[in-house]
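Structures for review follow.
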Structure I
């Protein structure tokens, strides 16, 4: 059992005051007990024995998300602050994993804002994403619904969320296909939510002309179909494994002459 579970996170699994998302295998809710700090609980349930075994080998999904949120936080990139994670078994949920993040007051996801006619300054968000890429961080699900927003007067703030499939590469991703795929996920979801294409102001966001052309080409070929998403995920996994293996090999000491 993880350290977070030993510290009592399991007490908040069953009761929930408000469901933010409720699906067969994933539930997101705010706990009824109102802990301090206020939190949001993500429950992955009915995981099956294979997922439990895989968690022993390559870390649990909730643990990976916890570590990746902490990675972003440690590098000064605004995200939903991770509080802890746990895993276990309960009759009503089967094998489960649970992640707790700090609740951001008066927050709304970016997709909802755009659908309601809001037009926040996306330059701040694009700058965050570019800093994220410079740290080697590939989100893999950078949709508008996974960006949390708050507004104070005319100022918008953005927070990166939902990173269980993210990968951290050992090099700067700026200008690479991995970075372009993140931007394609974001821009396609924004356009799908009703943002006019004219609002994609690449020049104002400081994106170089050649990279603008490449992003637009990637966006033109973009598909939201499940097979294409699976292929993009496999590509990311393979590139990440190769990059990590190459870095490990290059770091090996040379044999004596």
Structure II
């Protein structure tokens, strides 16, 4: 097993970031090792913080990367599990080492986190009864799920069809002591919304075509007074999402932009 682990690490050192499926394929082809052994070795490396998982364009990516400490939204900071942030009074989230998208550095993730800090603030934001259950649609590495749980959501349903997303989300949930508040389901966003709702909060950091196809189901699964946080689209694409939200009788709350990416929040009118 030690040799298998070293082979995976050397492959990542040479090639940089690789989609998990591609990493396993290449490692199996070049080393001749069994797929089950490779998967077991990779899980161990992630658990020990030597390899990081992130989500990019619908794929789980593995990489060797040292996470920097950063404050990504008001009252929310991310760092490696082996690090800490001194003199910070907000929520500190410890995540597996890994770059970009699912780790909080991507603008869309930061925009969603800023919306969460506002919607789940101790005073104001969503009513307490709407913080009982949330959906993280396309959870990836579970960053949004973990932050929602740390900010007080009683139960987060984290859904993804990527086969490595549940493992990555569970690892990050355990590192932040919120595993009991996060239920990971192997399901697409539409089925998760239908089968596990209603929700007081829905998080959807997805590309525009996917969001447009999900808005009707999200609206049906949202409790009156609840909120949907959407990102993963550009500033130029925002009007199309707003139009679809209006068609589903969802009212705009607030939005934001960063490096040409956009975020919008919508609410279902309270009964």
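For structures I, II, calculate mean count of other Cβ atoms within 10 Å over residues 135-142 and state which one comes out highest. Write out the running numbers ahead of the final one.
Details: I: 21.4; II: 30.4.
Biggest value here belongs to II.
Taking mean count of other Cβ atoms within 10 Å over residues 111-118 as the criterion, the top-ranked structure out of I, II is II, with the highest value. When Cα Rg over 2.2 N^0.38 Å is computed across structures I, II, the figure 1.00 traces back to II.
Every number in this text was worked out from the coordinates using simple rules, so none of it is lab data. Quantities reported herein were computed from a predicted structural model and do not represent experimental measurements. Cβ atoms are built from the backbone, for glycine too; each structure is taken alone.
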